[in-house]
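These notes open a run of structures that come right after.
No value in this document is a laboratory result; all are computed from the given coordinates. Quick caveat, the model's predicted, so the values are computed rather than measured. Cβ atoms are built from the backbone, for glycine too; each structure is taken alone.
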Structure 1
Amino acid sequence: MKAVTYQGIKNVMVKEVRDPKIEKDDDIILKVTSTAICGSDLHIIHGMIPSMQKDYIIGHETMGIVEEIGSKVSKIKKGDRVVVPFPVACGHCFHCEKEEFSQCDNSNPNGEVGGLFGYSDLFGGYAGGQAEYLRVPFANVGPHKVPEDLSDEQVLFLTDILPTSYWGVEQANVKPGDTVVVLGCGPVGLLTIKWASIFGAKRIIAVDNIEYRLNHAKKYNGVEVVNFYEHDYTGDYIKEMTHGGADVVIDCVGLDGKMTLIEKVETLLKLQGGSKSAIELAAQCVRKNGLVVLVGVYGLRYNNFPLGDFFSRNISLKMGQCPAHKYVEPILKMIQSKKIDPTDIITHVLPLDKGEHAYNIFDNKLDNCIKVILKP
């Protein structure tokens, strides 16, 4: 089969690889109909995720038709159309029973973190879904059947960015009347803006440095935008415009934010796990006793972390990988009732064969690219 494979830093290649096979009784093989490139996939090709091997299949936002099932699969059947949440979860360990699916104890033999599709040996070594076929383990837990009257584009993001953005707003306890700052206007940031509005936020301020993404955010009713390139001290500017700071700041950027020269060197030497610019900005523009939530992916340890800025002003800090399984069904109902429409962030739909081009325009912010879907 064909798949998008990691070949080194800034280097992906669509190539022929071995078809996946049933390995355990509760596996399925999925014939992929749609798969998307995620911002966290860029962390891989920027060399920020350790334990990546050449020819590794990447991607974790995947849906398709069940092609083959193991003998103990009872939840779904051959021919079902399903979305696959990005964490790999067994469904019966301590964390899964508490619906903390992203921290499953049994999905990753390579460490204490839970397993993820397409995200290196560090996260279980599971092949990703930017391919013609995908092996899905624990198929009685993860894959979720979706209605035939909804298009792939309407439901594909149930695999990751819809639950992740919802979870971020939920973790932030956004409530009517709140002022919310969203850092990053990529796909997760734009969906976070939508959820913050649904949760009742009175004022939403979106921060980015890419003009076309800011222009997209401005299309959402009442959203204010800030280009951090236009201000020497963006945190102070936001604090002033909000009269003391935002109630909530949600960081949708992660380790791929703007890096100083020192951070670039330290990241290259594996002394630090990427940029902390978004965390620093969050610390500066949140009000006293406010809340900061990190949904953008971070890795390794960080030097000069602004711990004192959080501590001295009684700031609460939450973070982590979304337990996506928990949110698929409730968000699916919201899509069906038209309470949320995620499709406006899709700017490119390309064949899988164009995977290298897709990564190029997504990574380098070309052709007004916000979100790419690949079709095998």
Structure 2
Amino acid sequence: MSLEAQVTVASRGVDARLAIDAGSTLALLGPNGSGKSTVLAAIAGTVRPDAGRVALDGLPLHDLDARRTAWTPPRRRGIALVTQGHDLFPALTVLDNVAFGVRARGVRRADARDESQHWLARAGLGDLAERLPRDLSGGQARRVAIVRALASQPRVLLLDEPFAGVDVEAATALRLLVAEAAADVTTVITTHDALDAHLLASEVAVLETGRVVEQGVTAEVLTRPRTRFAAAVAGRVLVAGRAAPGALVTADGLRVPADSSGVPDGSEAVVAVAPAAVGMTARTPDSSEPTALTSRAPAGRAVDTGKAGDGVVHDVVAALEPRGDVVRVRGRLLAADVAVADLAVGVGDAVRFTVPQGLVAYRP
């Protein structure tokens, strides 16, 4: 089922449009408060928008802009929504919770229980069948909620942050379950994690302040992001400026070597830089000479001519962000990932970043 949605909820600042091909999975990215949950709830019909239209294969589930307003109740939409709260029935066992989803399709009670046993076994949850929701961990409850949704065989599956707040092992199991069971179901997943988008979604849409600011093929959006949020999700830093021959030039006149052949000279352009590929050295505030090696870019990839503005960017450390065995040293313009053992700078220190070769400038 292809899905088209235009959702306007004025009180929440949402005015979003989405289009998803039949059987595809869309990852809806956006910062907290951007309206992702509201969009899903409006598609499911649990929130009534002020205006807009939701249609499956061109047939409207609701159309609030038409001369004669149309509205299909949530239970008749064939859409399954799994919220961050799981919404399991507290007085029913895991088996009966899943059976509820099966019976929603009109299956008889006994047959529904048999089919639910199959679904639980398929998800590796068979040993939880007789437990109540209060006896489940967060990861287990999330998996049961997703299984119940899948067991209802929805036309559209909506998952709101399905992997948030669960441990790594549970998140891995959930991703496998969704990837397998929802492979042919039109699906929308809200997430903050680029891994979810890469593993599960054919397309990505980015929602900011209630509006979709970019949508496209996952690899394209995450390798050539056009918004700072999408770049952050993809683990990149977006540098804006104008195209010049062989470079992007920032508003401060810094020259970042890049292939700018796809953008007319003088036009607005951006480059997306991976901090793991950026070299960094410390420097004294009144000198361009490095005082201590604190980071090494990958061999053969760093461009360091020794003078600012030609592959080298003088910057000041704005923040230090621990990320496992490295620290992201974030400057005002660029960032570099530095091994913890090599870290020799602090917030406010002057540094020199060296950008990698092979950057491509593109239109924002």
Structure 3
Amino acid sequence: MKFKSLAAVAAASMLIAACGGDDGGSSSNETSAPAETNAPAETSAPAETSAPAVELSGTLIGAGASSQKAAMQSWQAGFQNANSKVTVEYDPIGSGGGREQFLSGGTSFAGSDAYLKDEEWEASKDRCPGDLGAINLPHYISPIAVAYNLPGVDSLKLTTKALAGIFAGTITNWTDPEIAGANAGVDLPDQAINPVHRSDESGTSKNFTDYLGKVEPEIWTYGAIEVWPDVGGEGAQGTSGVVAAINAGEGSIGYADASQIGDLGAAEIQVGDNFTPYSPEAAAKSVDASNRIEGRSDYDFGFNIDRTTTQAGVYPITLVSYHIVCLQYETQEEVDLVKAFMNYIGSEEGQAAAAAGAGSAPISAELRAQLEEAVAQISVAG
């Protein structure tokens, strides 16, 4: 399904009554679904919007992607401020750990930089009451920055071959011709490159390696993977660990959600004949023409990102991070909490909070309306 303007924010949002009036309601090689097949089915009626207000209370527990940490802090603060009897807990243990905890029944939702794999989706039918399984809700769109620590180098351009070679271990010095050729006039140090990668199971790694494998499959031969292969470099736990490792060693380079790289330099990436710096707007453009995965619920919004685009102004190393929720839960209390929090996150207010706190790109009005309809289907298993 194509979206015309993911960077645009709607003038008004549909917020569910449960939040008291002020709160709103990756990558794969699979063939994506045609746009006309993506409209939600008419077999399930949306929830009534005129339902009486519900005073929310209780604790909602989630875990997962560390890339969402800054955005999640904004979402927790905004939602809890409007719902004083609710506590939202989120453990940023990484995408893989978050999905594992969710599928084992340890959390009500997961944050993940990769949508559920086919086998995980099948497993969700056992984890979630009823037989509808779980859905992926893309609430967070952000560029993955290629951050580096090279004192005196204020600008760095990397070709696709250079970037793939660095992380595959075939380019090992900053003066390598593939790097120097794109950086005329830049005083690159005659220094070993220290590529830093995630040591934990990571959706950020999956998005990054999906990009490498799509643009340079003969150099990066490992495909899209969440667990880093044995190709050398330095491993670090979580997004914060990668950023800390890059900061700790001159000559280091790594990948991390752009909202968390701080004062580190960030490389411009080759896109066609141009070099593109990261930005929320450039990341959002990469999702505009992306298509949904096939074979899932009509209310599932997992996306395949076009990594090989040559369109100017598009940043293809983009992370689409999801919230994974059941379509059915055991109790009305859990249903109310999940629906209210997910609708707040996807609302205009929630997306603006994430943009301010984490530099993410707000989802489009079109996608927001579709996600609201998807969340409306969440119900008590009966």
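Work out which structure the value 0.98 belongs to, where Rg/Rh (Cα atoms, Kirkwood Rh) was derived from one of 1, 2, 3.
The value was obtained from structure 3.
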Match the computed value 0.25 of FRET efficiency 1/(1 + (r/R0)^6) of positions 155 and 283 (r between Cβ atoms, R0 = 30 Å, to 0.05) to one of the structures 1, 2, 3, and report its label. 1
